[in-house]
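Quick note: the coordinates plus some simple rules give every number you see, no bench work behind them. Just so it is clear, the structure is predicted and the values come from calculations on it, not from any experiment. Cβ atoms are built from the backbone, for glycine too; each structure is taken alone.
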Structure 1
Amino acid sequence: MKTEQRFSAAYLAQGGVIAAFYVALTVAFAAISFGPIQFRISEALVILPVFTPAAIPGVTLGCFLSNLLAGAPVMDVVFGTAATLLGAIGTRMLRGNKLLSWIPPVISNGLIIPWVLKFAYHAEDLIPFMMLTVAIGEVLAVGVLGNLLRGALETRAASLFRGE
């Protein structure tokens, strides 16, 4: 991607809107967005790099701001954001494969977030248990909700291109 394309007004606007949606969804569902057993609905947006590279900084900034606004410990702000960034990059890399493109966020969050929960929040659960619960939350958010979003956007995009 050329530098001028990467920082175009449309690219920045797309990323900003995605970040705003991520924050809004995280705040709206704050009660289930944080903790050892979490279901962060906003993570469904991590499927959006399939459609635009602007979604990578969008969901990353959204995660960063959500954690910061929630008063999360620095470790969560840094490593939680990194997990979302890695997942979004992986989704973009696998965008051509519907069966696999949603899996990178499950893996990155499932491997990173349990350590954050253990050391930043002093969760008493065992790391393997938290890996399982975080991964299940990501499967539901990205695998189910994200793929529903993907299907809806693909259907809408196809009809837009046909002039419907």
Structure 2
Amino acid sequence: MLYDLTIPVFTKTLHNLTHMLDKAARYAENKKFDTSVLLQARLAPDQFNFIRQVQIACDTAKLGAARLTGKDAPSHEDKEQTLAEIKTRIHETIAFLNTITVKDFEGAAERKVTQPRWEGKYLLGNDYVNHHAIPNFYFHVTTAYAILRHNGVDLGKKDYLGEIPYKK
């Protein structure tokens, strides 16, 4: 169950984010400005810029999966400055998520999950997914979307949601 709530959804949404980056690149090219303008953009002065939003979304996905399964997540130094570099980070995160299986999640719902900022506190895996991993992931993806949208990139709900697996 936790696998279904995390890995496929994180993977799909990161692919959608890559699609949004492609649209941002085309927008910058058409308007004749450097994509770094978008990558450094933020919605408010005290908020992280676009690059940091994407870095945190990737970290939430990979570290969430790692904490729930006991696997080691890939390390990133948070040095991305270009569109190509941030897309590589997304790609590497997706590649890691693709190594995680349903079987890896055995016992994850009851696993104690913590991180340094929690000062010795923990959540059980199920609560971690529902109260931290999913909300935090979507907060940063949504903010990245909003930054691009605010700066004129032609994005809509379909770009954010991606393909929906409708049944007939």
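One of 1, 2 was used to compute P(r) over Cα pairs in 5 Å bins from 0, in percent, for residues 62-117 alone, and the answer was 4, 18, 25, 19, 16, 11, 6, 2. Which one was it? This value belongs to structure 2.
Computing helix-only ellipticity at 222 nm (-39500 (n - 2.57) for each DSSP H run of 4 or more, over all residues; to 500) gives -21000 for which of 1, 2? Working through the options, I get structure 1.
Looking at Cα Rg over 2.2 N^0.38 Å, point out which structure of 1, 2 has the largest value.
2
Among candidates 1, 2, the computation of mean count of other Cβ atoms within 10 Å over residues 38-45 that gave 23.9 used structure 1. Assuming 35 is relative contact order in percent (Cα under 8 Å, 6 or more apart) as calculated from a single structure, say which of 1, 2 it is. The correct label is 2.
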